Structure 1
Amino acid sequence: MAEGANPAVLSCVQALGAFVAKGNALLELADKESKEVSLQEFVRQKLRIEQEQSLLGLIEAAAALYRSLCVKRKRDAEDLWRNNKDCAALQDAVQDFQLLAVQWDSFLQRLDDELHLGAKTPTGDHPSKCISPDTPLVDAKTGETVTLEKYLGKGKKILLVLIRQFSCLLCRLHLKDLEENQTSLDAHSVQVVVVSFGRQEGATHWLKETGCRYDMLLDPDRKVYAAFGLEASVKKVLNFSNMLLYAEYVADNMEFPRGLPSLQDDMFQLGGDFVLDERGRVLFRHCCQSPTDRPPVEDILSAQ
């Protein structure tokens, strides 16, 4: 390393090196463990936020990287090393960082390919422009069987917010944003209904934890998810770029919710937002391409 180099730059080199070493160790362990059991078992048991040595450990590693660099955002870290292109050691560390990103996403793509993950639309056709009002669902608060027909034909648009797992922080933040814009939703005659594929035990816990005021319906067979063509994907949830974005929440001292140990959830199911008119016709469709991908309230309100 060059003598007399800027101490802040040298600190950046060391921080990047430590992050890449941690990322490579997590990836090597995941590759090893994925070959010792079925991929289904690996994904179900080994990819959990409670396990620090799982791939999700990269979130805390990235948060540690941000703290070392005295930044809280991925873009600020990238600006730092872009502004020091004259330091060869730093550029070498950045190349190692970029190589880790490629290898990380390549491993996740292999999991998706071998698990045949993708859209849940049974026929492979484009999702229909209408959702069946007769689809059987469960009222999460009462346990009673209901259908979407309960909400249709009352002069209101229905915003279906299909969430991921109960412990999805980004889903909770999205619903909080909707609650903070309730006046605008009311002015546009939009009623929010939350949909989950989870069990009632998990829904009861989620409702208590979040204090969510919206109606919640359970779709255990994911028929509504399939009708809208929503995907399940390891890569779209845990890709390298997303992990660094998740770390921004940790850097802001936010905690990711923990699921109930007694429940088997699916963290790789993606969600979406869909506005229906009073006949069930889809006016607005947003299929999330990652957990961070939720539409702005302004876009939802523009649905005609």
Structure 2
Amino acid sequence: MLAELISPWFRAQARDLPWRRPETTPWGVLVSEFMLQQTPVARVEPVWLDWMARWPVPSALAAAPRADVLRAWGKLGYPRRAIRLHDAAAAIAAQHGDTVPSDVEALEALPGVGSYTARAVAAFGFGLRAAVVDTNVRRVVARAVHGQGDAGPARTRADLADVDALLPRADAEAAVVSAGLMELGAVVCTARSPRCADCPVAAACAWVAAGRPAYDGPRRPVQGFAGTDRQVRGKLMDVLRGAHGPVERSALDAVWSDAGQRDRCLHSLLVDGLAEQTDDGRFALPA
């Protein structure tokens, strides 16, 4: 029932995102999924367009220096994703003939590709039947199917089973419903201000039928940003990306006053392969 309501709505109302266009390759979808992890669409779109123009196939990205990859990643955050995508491109070029595999298990074997990303590429890149579960999808299912205001902490196997039960058997239609569930949660069935009057499944929604009760179950912990190691790492990376070559330690020291935290974060960038120290003691993006 939900699938029959979501599919025509999505076809008529889906946002025109570049990675959804017919000419987009599975590689383009894979790149978008790496970039969209914990990052808003508006920030991803210009970076994705530039990325695909520069590196339209995996082998092109694999051949690029890591420093160029990290600079192109820009302010998307979580730059380890860029390194993992670079590694995945090399694996696709070397092991799969420069063609993104369609099999979920083969996708999961790529560097940086987990269950969610593998299923998303199978569904959105190849039009296959695969249950794709993110925060938005979980919220739609929690409300429409279970009558709860929020999904609470993730329950991986149960969440996958819930979504799988909603998908049509045919690959192409299931892929549309997978995209539609995600879109519905992103633009209509939002966490704080759901637009139930505009929702295509409102008449069949268990939460609406129950009077939209407030959620009182366990909640996912909310991560802050200000003052965290993630913020410090980002500031250090900004310095390295903006430099034309290696920088002195003093340039990095200037971005954060807490020396202990700053040193810890710089060390973590070196360990993660996001920065390197030159023989003369300066710091730079990896070659």
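Given a value of 15.5 for mean count of other Cβ atoms within 10 Å over residues 158-165, point me to the structure among 1, 2 it was derived from. Don't jump to the answer; show the numbers that get you there.
On the way: 1: 23.5; 2: 15.5.
Answer by label: 2.
18 is what came out when relative contact order in percent (Cα under 8 Å, 6 or more apart) was calculated for one structure; which of 1, 2 is it?
Numbers: 1: 23; 2: 18.
Value 18 for relative contact order in percent (Cα under 8 Å, 6 or more apart) corresponds to 2 out of 1, 2.
One of 1, 2 was used to compute Rg and Dmax of the Cα atoms in Å, and the answer was 21.6, 74. Which one was it?
Label of the source structure: 1.
Consider the structures 1, 2: one of them gives 5.2 for distance in nm of label points 7 Å out along Cα→Cβ at positions 6 and 278 as calculated from the coordinates. Say which. Let's see the in-between values first.
Values: 1: 6.3; 2: 5.2.
Source structure for this number: 2.
Readers should treat all values here as calculations from the given coordinates under stated rules, not as data from a laboratory. Please read these numbers as outputs of a predicted model, since none were measured by experiment. Cβ atoms are built from the backbone, for glycine too; each structure is taken alone.
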